[in-house]
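Visitor: Next up: the structures, one after another.
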Structure P
Amino acid sequence: MNIKAQGLLNAAQFVEARYGTSALRDVLAHCSPPVRERYVSAIAINWHPMEEFAEFLAVAEKQLGRGDGRLAEEIGAAGARSNLRGITLKIAFYLAKPKLLMQRGAGLWKQFNDEGEMRVLQFTEHSCKIEVADVGKPNWLFCCTITGWLREFTDRLGVTPPLATHTQCRARAAPRCIWDVRPGGQ
């Protein structure tokens, strides 16, 4: 699967902002030459293999995180904030139904990924089930970034505090990749 380089660039920007330039240098130093080259040469709209992004995430988790995917989730949330800048989504929230907005959010998948799709399986007043399907080779850390992205997207819809849980992961031997999204107090 190929993804937009925006994910890698946003991840590097997050690492630098949170941990400093030297931490980003250390992460990149432990990445393969293709990942380092992609970082210095890519523009956000370029396509590149998802495995390069996953490698950056794995190195960042090892160097800066606890290896539990939380750092990758934070990177996904930061990516969502970058993707959803401005008040457009908040205005849309007042003009449209939340279910429609979740479906539109899921539709953004194709803008950033050349394989698979994100689908809203179920939507109620208190929860939403999301599936990412038809991805040939899933990656757990990539799924962690989706968890963070869904949490931030849901926050932008006004669900506070949002909770996004990856309840099934194909990269962890589950038959599907499913997320449960709901208010944190539910």
Structure Q
Amino acid sequence: MLKEKLSKYNIILASKSPRRQQFLKDLDIPFTIQLKEVEEMYPKELKASEITDYLADLKSKPFANSLTENDVLITSDTIVWLDNKALGKPKDTKDAFRILQALSGKKHQVITSVSLKGTNFQTIFNDTTNVYFKELTVDEINYYIENHQPFDKAGSYGIQEWIGFIGIERIEGSYYNVMGLPVQKLYKELLKM
């Protein structure tokens, strides 16, 4: 259904994330991947979804002059929001441990923003999911970091991996948003085109 509706567009995904790429495949959307380096810096006064909205837009800017009439560019950004602070991807093992220890036994929010951009339009939308972690032991955190390499993930974890199985007590909102893309909202926005 969506495939036919989007047949006149060239969908471009600007993301290295294998999860985001798989989501588009699973939605049966034909797309290409184009990557341009962006320094992911944002003004310090931004909070929560303001940060991800800003970064999703920032990631679209290098493509502005190369988009053609039928192109639709998808860019996205995800953060973990805990105690009024944004947690991004960990820098190293020590940082991953620190982040996971901070999430242990608490509720945090996963916020993802998506930008859809063409030559004469742009839509930015976001989604927030509440995630509740049990108290994680030092051994559990170390095991996860050693065996699952969480360095490409906001908040140092993947909900679909071992730590999600043993550590997440419940969520409120979209599971796929925690994986990095609010797929249902994306589907809805693409249908509007």
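Visitor: Name the one structure among P, Q that mean count of other Cβ atoms within 10 Å over residues 16-23 of 15.5 was derived from.
Guide: It must be structure Q, since only it matches.
Visitor: For which of the structures P, Q does the calculation of distance in nm of label points 7 Å out along Cα→Cβ at positions 24 and 160 return 3.0?
Guide: It traces back to P.
Visitor: Using the calculated result 0.96 for Rg/Rh (Cα atoms, Kirkwood Rh), pick out the matching structure from P, Q. Write down the numbers at each step before the final one.
Guide: On the way: P: 0.96; Q: 0.99.
Derived from P, not from the others.
Visitor: Something else: To which of P, Q does the computed value 11.0, 30 (Rg and Dmax of the Cα atoms in Å, for residues 8-79 alone) belong?
Guide: P
Visitor: Here's a follow-up. Starting from the value -16500: which structure in P, Q was helix-only ellipticity at 222 nm (-39500 (n - 2.57) for each DSSP H run of 4 or more, over all residues; to 500) calculated from?
Guide: That value comes from structure P.
Visitor: If we compute volume of the Cα convex hull per residue in Å³, for residues 72-175 alone for structures P, Q, which one ends up with the highest value?
Guide: If we compare volume of the Cα convex hull per residue in Å³, for residues 72-175 alone over P, Q, the biggest value is for Q.
The numbers here are math on the coordinates, done by the rules we state, and not lab data. This is a predicted model, so every value here is computed, not measured. Cβ atoms are built from the backbone, for glycine too; each structure is taken alone.
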